[in-house]
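> Next come the structures, one after another.
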Structure I
C-alpha cells in the first residue's frame, strides 16, 4: 500500500518536473516542440498498449472504441489528458507488476507538462484532474473486477489524444 502511494507521488512529481523543464529550457522546448510531441505520441502509444496488455480480451474492444470516440469530442479540453494519466496510473497500481507501465506514464507526463506554459491556475487544474481518479480507491474491488473495461476505456481515451506536430 505504501509503495503504491509512493509510486503515485513520483508519477505526480513528473508534472512538476515537466513544468520546471519548460521554465529552465524554454527556448529548447520551443525549438524542439515537434520532437517532444512525437515523443509524447510514442509514450501515449506505449501506455495504451501497456493498458490493453494488462488484461487483454476481445470483449473490451467496444470500450476501447467508446473511450476513443468520447475523448475525441473532449479533446478540446487540453487538461483532460492529466485525468487520463491519473486514471491510468491508478489502474496500473492495482496490478502486480506496474513498474514498466508507470515508467511510460512518468515520461508521458513529463513530455505533456513541458509543452504547456507553467501558470498557477493550469497547474492546479492539472493536479486536480490527475489526483481525481485516486478517489476511486474506495471502490477498488469493483474496479479490479472490471479492470478490462476500465483499462480499455482509458487506453482509448489516451489514443484519442494523439496529434501531429
Structure II
C-alpha cells in the first residue's frame, strides 16, 4: 500500500489539538458535535467531533478519532471508553492492555475482540495524553477477513501523530 503525507488536523472549535497523516486511498468522514440518545436509557448524550478514516476499497477497516470535551487524563479516557464501548462493540473480550508513548506523550492501548452489527471484529482503542488538558482517543476496528496490510498503514498513521500546543 502506498503512503501519503496528507495532513489531517483535529480541531475543537477554533483550537487545533492534533494532526495525523492520512494514507493514499483512504477516505475521511467528519461528524460535528451533536447530541444522541443512549439506546438503553434514552438519556441524551453529547458527542464531540468524530473523524472516521477507512480504505477506499472498503476492506472492513475503520479508524475513529475524537478528543472528547471534559476528558483531560488517561484515567478519564479509560472511563470514557467504558462508557462509549457498548455503542461501538458488543460482547467484548479484552486481550491486552499496554502503557506506552506515542509522539512522546503517555498513551494506553486496549485490544480485544467483539461483535459489531453481528460481525466478529478485532479492535484496538488508543488514548493519548495531549498537552493543555486534553486526550486524543482513537478506535481501530478490523472485521474478519480485512486486509492485514492495513495494520501497517494504521501504525504509520500513529507514527505520524503530532500534538499541537
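What follows is calculated from the coordinates using simple rules that are stated; it is not laboratory data. Predicted model only: the values in this text are computed from it and were never measured. Cβ atoms are built from the backbone, for glycine too; each structure is taken alone.
> Suppose you compute mean count of other Cβ atoms within 10 Å over residues 9-16 for every structure in I, II: which one lands on 12.2?
Of the structures listed, the value fits II.
> Same structure again: Name the one structure among I, II that relative contact order in percent (Cα under 8 Å, 6 or more apart) of 23 was derived from.
Corresponding structure: II.
> Okay, next question. So if we calculate distance in nm of label points 7 Å out along Cα→Cβ at positions 89 and 121 for every structure here (I, II), which label has the highest result?
Comparing I, II, the top value of distance in nm of label points 7 Å out along Cα→Cβ at positions 89 and 121 belongs to I.
> Next question. Given a value of -5000 for helix-only ellipticity at 222 nm (-39500 (n - 2.57) for each DSSP H run of 4 or more, over all residues; to 500), calculated from one of I, II, which structure does it belong to?
Computed on structure II.
> On to the next question. Work out the source of 15.2, 44 here, i.e. which of I, II gives that when Rg and Dmax of the Cα atoms in Å is computed.
The read-out was computed on structure II.
> Identify the structure, out of I, II, from whose coordinates percent of Cα pairs over 17 Å apart, for residues 41-112 alone was calculated to give 44.
I
> Hey, another quick one. For distance in nm of label points 7 Å out along Cα→Cβ at positions 33 and 49, the calculated result is 2.8, so let me know which of I, II that is.
Derived from I, not from the others.
> Given a value of 0.75 for FRET efficiency 1/(1 + (r/R0)^6) of positions 25 and 129 (r between Cβ atoms, R0 = 30 Å, to 0.05), calculated from one of I, II, which structure does it belong to?
I
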